[in-house]
Structure I
Amino acid sequence: GRSLWLMHGFYKANGGCGYVKKPDFLLKTGPDGEVFYPTANVAVKKTLKVKVYMGDGWRMDFKQTHFDAYSPPDFYTRVGIAGVPADTVMKKTKAIEDDWTPVWNEEFTFTLTVPEIGFASD
């Protein structure tokens with residue numbers, strides 16, 4: 001499920017190494033003994049901008065049928081962030097109709113409160 005997918009993402013981000021060290025803020029307590037709380041209200045540390053230009057190669061993944069006179073499907077793509085609840089979001093491009101090489105040229109902005117444990121997803 002989702003947990004395995006997230007761990008696979010950390011594994012790939014770590015160069016395929018099986019050991020992923022936790023960030024320091026997860027290993028230590030604060031000066032007053034407080035620990036990291038993922039749903040706490042935390043200030044934004046980083047902003048990530050992702051630009052989706054185009055997609056290509058779809059024609060090879062679809063068999064030609066008589067449905068809709070061989071027209072391609074209406075393509076869209078999703079881009080998101082997986083991380084703490086405040087950072088987790090999924091955004092979607094507009095659908096491009098009847099084009100095997102869709103061009104979106106859309107930019108998405110994501111605010112990250114805990115960038116150390118967040119990563120881009122599709």
Structure II
Amino acid sequence: MNWQWIYIFLYLLAAVWIIFAVGSHLFRNGAPFLKTLYPEKDLDRFINRMLLTGYYLLNLGFAIYNLVQNESIDSWADLIRLWAENIGLLCLILGSIHYSNLIVLYAISNSSLSSQNPQS
């Protein structure tokens with residue numbers, strides 16, 4: 001039995017599902033957050049779409065890059081260990097990117113608000 005092909009199938013199945021499920025969830029639930037930060041007409045939707053596009057490209061690229069590994073898979077235990085490590089790493093990266101985007105967007109919106117309303 002070729003363990004590598006089983007690993008590739010299971011990894012791609014889980015990674016693509018996680019990436020698209022989390023991406024659509026963040027896109028839907030992030031719209032009200034962006035609307036409060038950027039009340040200008042259509043700017044919030046533009047930013048949300050750009051974040052979603054960048055999110056998909058970055059994470060699909062990382063998922064495909066993760067497939068290129070030289071570790072041999074000789075048993076179910078190796079397959080499950082490698083799969084769990086790579087899916088866990090993917091989830092950690094998704095979370096860190098999400099929170100760093102929140103911090104950056106909040107900082108940008110605060111700096112633009114403070115420049116529009118200078119206090120005397």
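Derivation of every value follows stated rules applied to the coordinates shown; laboratory data play no part. In this text the structure is predicted, and so the values were computed from the model without any measurement. Cβ atoms are built from the backbone, for glycine too; each structure is taken alone.
If relative contact order in percent (Cα under 8 Å, 6 or more apart) computes to 36, which of I, II did it come from? Don't skip to the end; give the middle numbers.
Values: I: 30; II: 36.
Here the read-out was taken from II.
For distance in nm of label points 7 Å out along Cα→Cβ at positions 51 and 83, which of the structures I, II scores highest? Could you put the intermediate results ahead of the total?
Numbers: I: 2.2; II: 3.2.
Top value of distance in nm of label points 7 Å out along Cα→Cβ at positions 51 and 83 goes to structure II.
Comparing distance in nm of label points 7 Å out along Cα→Cβ at positions 91 and 107 across structures I, II, which is largest?
Numbers: I: 1.0; II: 2.8.
For this comparison of distance in nm of label points 7 Å out along Cα→Cβ at positions 91 and 107, the top structure is II.
Comparing FRET efficiency 1/(1 + (r/R0)^6) of positions 11 and 59 (r between Cβ atoms, R0 = 30 Å, to 0.05) across I, II, which is largest? Walk me through the numbers on the way to the answer.
On the way: I: 0.40; II: 1.00.
Going through I, II one by one, FRET efficiency 1/(1 + (r/R0)^6) of positions 11 and 59 (r between Cβ atoms, R0 = 30 Å, to 0.05) is largest in II.
Compute distance in nm of label points 7 Å out along Cα→Cβ at positions 3 and 43 for each of I, II and report the one that scores greatest.
Details: I: 3.4; II: 5.4.
With respect to distance in nm of label points 7 Å out along Cα→Cβ at positions 3 and 43, the highest-scoring structure among I, II is II.
When helix-only ellipticity at 222 nm (-39500 (n - 2.57) for each DSSP H run of 4 or more, over all residues; to 500) is computed for each of I, II, which one produces -3500? Numbers along the way, then the final one.
Values: I: -3500; II: -30500.
Checking each candidate, the match is I.
With distance in nm of label points 7 Å out along Cα→Cβ at positions 35 and 75 computed per structure, which member of I, II shows the largest figure?
Details: I: 4.6; II: 5.5.
When distance in nm of label points 7 Å out along Cα→Cβ at positions 35 and 75 is calculated for I, II, structure II comes out on top.
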